Every structure is written in structure tokens, then in C-alpha cells.
Structure 1
Amino acid sequence: MSRIQSDVNRFKQIVRGRVREELRKHLGQQEMFGRKGKHVVSIPIPHLEMP
């Protein structure tokens, strides 16, 4: 593998990590409550908060 190719791969890994990190900041989770027979259950619902 050439040095340029290894630099490109390293750059792509860095960018992917930053994108994931930024995405985690905007991901949230809400809960919805429902019934299952006599029991009340909570259903987690992931959502994306718009910046």
C-alpha cells in the first residue's frame, strides 16, 4: 500500500469518527407508554434533534 493510500485511509477513519461523534450529540430518546394487558410498558423511541 502506498503512503498516499494509507494517508487517505487514515483521513477517512478520522472523518467517520467525527461524523459519528457529531451525530451522537443530536440523537435523543423519548419514551412512549402503552398497555400490554393490565401492565403499562414504556417503549423507547430514538429520534434525531435538528440543530
Structure 2
Amino acid sequence: MNIEAMSLMELAPFAAGLVFTGLVAGVLAGLLGVGSGIVIVPVLYHVFTLLGI
């Protein structure tokens, strides 16, 4: 996937997924006392790999 060639409608699901992941990471960090990076770093790695960044 080339991010420059994607329209806003194609990027919207990725953005929504990142927002949801951020919310889940925040809740887990608050409940379990772990850093949210445990959740967010692997997700960002896979999303950016999928987008070709």
C-alpha cells in the first residue's frame, strides 16, 4: 500500500483502529499498571508496515 495514493476514505479505518488501540492501551495501562507501549508499539509496527512506511 502506498499512503500517498490512498484516499481519505481508505485511511479512515486505519485511523479509527489507531484511536481504538490507543484507548485500549490507556485502559490497560491504568488497570494493570503496565506501560501502554506494551500494546501500542507492536500495533504501530504492524500498521506502518502494512501502509509501507
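No lab work stands behind these numbers, since they all come straight from the coordinates. Since the structure is predicted, the reported quantities are computational estimates derived from the model, not experimental observations.
General observations
- Comparison of 1, 2 - label where relative contact order in percent (Cα under 8 Å, 6 or more apart) is highest: 2
- Origin of the derived value -0.36, -0.88, -1.04, -1.08 (log10 I(q)/I(0) by the Debye sum over Cα atoms at q = 0.13, 0.24, 0.28, 0.29 Å⁻¹; candidates 1, 2): 2
- Value -16500, calculated as helix-only ellipticity at 222 nm (-39500 (n - 2.57) for each DSSP H run of 4 or more, over all residues; to 500), assigned to which of 1, 2: 1
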